[in-house]
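Participant: Read through the structures below before going on.
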Structure I
């Protein structure tokens with residue numbers, strides 16, 4: 001009866017207000033006590049703007065801005081990009097500790113990764129990633145093994161063959177033009193031929209129209225990603241003209257490259273012989289058919305194959321081409337390093353013998369130069385972003401579920417406390433008593449649980 005009197009005499013609007021206040025208090029209390037229950041603080045970090053977070057302040061050189069923030073907030077801190085929490089790690093030990101735990105093995109579900117429709121191997125996780133990555137490693141080990149398989153050249157012989165072609169093309173071009181030369185197209189062709197031969201039994205010429213188009217699309221994709229990246233954290237950015245153009249162009253480029261790889265898969269399907277596996281595509285199709293016939297649950301599909309081909313080709317092409325390009329630049333700028341490498345070549349290989357991978361064991365300065373190129377060039381300035389699968393902790397801080405985890409490799413590679421004069425190109429930092437030495441904190445391509 002008392003309740004009826006209250007209802008009859010209280011304005012309905014007041015009742016609504018009281019209900020809303022009660023709901024808000026309950027939610028805030030739940031968040032507060034869940035945080036207190038963890039007994040761990042959240043990582044420190046800068047304030048941002050409402051809804052946009054720290055996005056307006058990241059700038060063009062995102063990795064440089066993150067490194068500056070690390071000097072203020074420490075080796076682990078958080079920022080908000082849009083409404084998304086991002087934990088940045090600037091310490092090699094913490095990166096290893098995090099990425100070797102299953103809870104940190106997720107991949108962010110973002111606007112740009114949705115373009116891939118859940119396929120591939122670079123931006124997937126869970127059972128799909130585990131199954132597909134295991135198969136990929138198994139096949140590539142067999143195809144690239146040192147022993148001859150089905151009488152075909154091994155991986156090292158393929159590389160040596162492409163090195164010869166690359167050098168001959170350079171000599172021919174320089175002889176005919178007698179001027180400066182842009183080497184990236186020649187490097188891209190050589191790298192693509194090594195990858196293409198293992199992946200789909202294809203080699204290319206730099207003059208090939210379709211090949212040039214695919215290279216253009218892939219290189220453009222990296223540039224477009226940098227422009228479209230804000231939509232991952234604030235989807236309404238899709239309606240900003242420049243970002244909208246980059247977002248839609250990424251979609252159309254992905255469709256075009258997928259169409260190219262689809263044609264290759266169809267050609268392989270028509271000439272497939274399960275008893276004579278030519279390459280990765282053959283192996284994948286055979287495994288796909290076996291699983292389909294057995295009725296097993298699996299992630300094998302033609303769409304998955306096409307995106308895996310896309311992932312391998314684009315990632316391998318960019319990393320190899322850019323690394324060699326930077327190596328050439330650093331050697332041009334450091335003639336004494338060139339001379340030292342040439343001395344090792346003369347002593348170990350000589351003028352008539354063809355270089356082999358085994359020779360590297362006797363060429364510590366050359367190997368050290370390779371590691372220094374990776375450190376100083378920072379081709380992978382920021383490692384692949386991970387996502388926490390559930391509430392966790394790291395370095396004494398609480399890390400909520402679905403938090404993006406971003407490894408800042410640039411901050412590690414250029415840390416003056418780890419590397420003396422980090423701006424200087426000096427291969428000797430990777431040598432100890434005449435032998436190659438790689439510090440534990442050197443992780444040029446990040447780490448992860450395989």
Structure II
């Protein structure tokens with residue numbers, strides 16, 4: 001019997017786990033009737049670890065003992081504090097992954113040790129490695145890291161046929177990605193990706209929080225920004241209002257007894273219209289639309305060549321998002337697959353392919369960044385030792401290997417330091433350094449002796 005490989009969408013706000021069984025993709029319930037696990041971790045009064053809804057509920061009362069939106073910290077070196085202890089972002093993420101693994105094991109009655117985990121298409125190499133490390137800490141062998149828009153395309157494609165080009169618009173809780181994909185003959189090929197790792201529904205929430213804070217400052221001459229508990233409660237109220245505004249023209253931002261002023265309780269009771277809310281978030285939506293055109297340009301396509309728009313992520317339920325996409329591209333976005341669940345479903349489909357099961361689609365992924373090295377060369381009219389030399393271009397299908405020839409700088413050079421960068425800037429120092437290695441034992445030869453570097 002083939003060992004089951006699970007698919008996991010490790011999200012900023014929520015996470016899900018899915019599996020392919022008997023030829024069908026199943027997103028596993030984390031509680032009766034609930035298939036979404038809040039990506040929140042906390043420590044209870046008695047030291048018990050809380051993951052999911054319990055941690056989310058605790059956050060509004062004890063934010064110092066809780067951590068949310070940890071995905072935005074992936075790849076960073078700093079520690080995250082929870083209940084007075086320091087944790088790495090990988091350790092916090094591993095707690096979420098471990099809980100999802102336990103839920104899947106209880107559902108399948110199997111011991112599960114392998115997983116496919118999704119990440120935003122625009123995650124850096126360091127963020128992808130941190131995600132892999134989180135899986136290992138959780139006791140999972142990470143079989144593959146795949147891009148979230150790509151996974152979503154797999155889920156949409158699994159029940160459709162015919163050649164077409166699609167734009168996958170993925171706006172989640174903390175990250176935004178857009179990918180242009182070619183769907184043809186059971187192949188999902190990513191042509192180009194673009195995005196922002198720090199743009200999502202959390203930013204929409206923050207606009208509402210700021211709106212409420214300013215209202216209280218004006219009406220009660222009180223500033224809550226240094227009150228952690230009050231701010232956590234406002235965050236929860238803002239998220240609730242945001243969700244309401246996706247379906248209703250008005251929402252209430254209400255919290256009883258937020259704090260006291262001169263011994264008198266301060267309450268929040270504020271109505272906000274959808275039009276006011278849309279004015280607040282319009283700059284964020286405009287940024288995503290600019291990214292759409294960058295991705296189209298990267299794919300070498302015009303708007304008229306896109307056949308469909310696929311929506312991914314809970315924030316795509318925002319009416320302004322759907323309306324602006326339709327205005328910009330002239331197509332009504334598709335959302336027949338649950339935008340909160342389609343990434344986990346696609347991860348499970350890819351997991352089934354790896355496990356050897358029959359699946360309706362094949363994955364062709366791309367690198368979201370350019371990778372290269374630095375070398376001496378002309379820059380702004382003079383010789384400069386850190387000219388960026390791309391080896392693997394952005395949007396190149398992976399896996400991939402590229403080589404480039406360089407020459408030694410001086411006679412008798414016996415060693416050369418190779419620096420590896422990711423980014424698009426012609427000045428290598430403005431890109432992200434992801435590694436370095438030294439080549440030693442070069443033969444005694446004149447300057448310009450050829451040296452081949454392979455990525």
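Participant: If mean count of other Cβ atoms within 10 Å over residues 225-232 comes out at 15.0 when worked out from the coordinates, which of I, II was used?
Facilitator: So the calculation was done on II.
Participant: Between structures I, II, where is Rg/Rh (Cα atoms, Kirkwood Rh), for residues 313-416 alone highest?
Facilitator: Structure II gives the largest value of Rg/Rh (Cα atoms, Kirkwood Rh), for residues 313-416 alone among I, II.
Participant: Identify which of structures I, II gives the largest calculated value of mean projected area of the Cα convex hull in nm².
Facilitator: I
Participant: Given a value of 22 for relative contact order in percent (Cα under 8 Å, 6 or more apart), calculated from one of I, II, which structure does it belong to?
Facilitator: The read-out was computed on structure I.
Participant: So distance in nm of label points 7 Å out along Cα→Cβ at positions 273 and 377, computed for just one structure, reads 5.5; which one of I, II is that?
Facilitator: II
Participant: Which structure, out of I, II, was percent of Cα pairs over 27 Å apart, for residues 217-368 alone derived from, given a value of 54?
Facilitator: Derived from the structure labelled I.
Participant: Which of I, II yields -18000 for helix-only ellipticity at 222 nm (-39500 (n - 2.57) for each DSSP H run of 4 or more, over all residues; to 500), as computed?
Facilitator: I
Participant: Can you say which of I, II returns 0.90 when FRET efficiency 1/(1 + (r/R0)^6) of positions 257 and 329 (r between Cβ atoms, R0 = 41 Å, to 0.05) is computed?
Facilitator: Of the options listed, only I reproduces it.
Any read-out appearing in this document is the output of simple, stated calculations on the displayed coordinates, not a laboratory observation. Every value quoted in this text rests on a predicted model; they were computed, and no experiment measured them. Cβ atoms are built from the backbone, for glycine too; each structure is taken alone.
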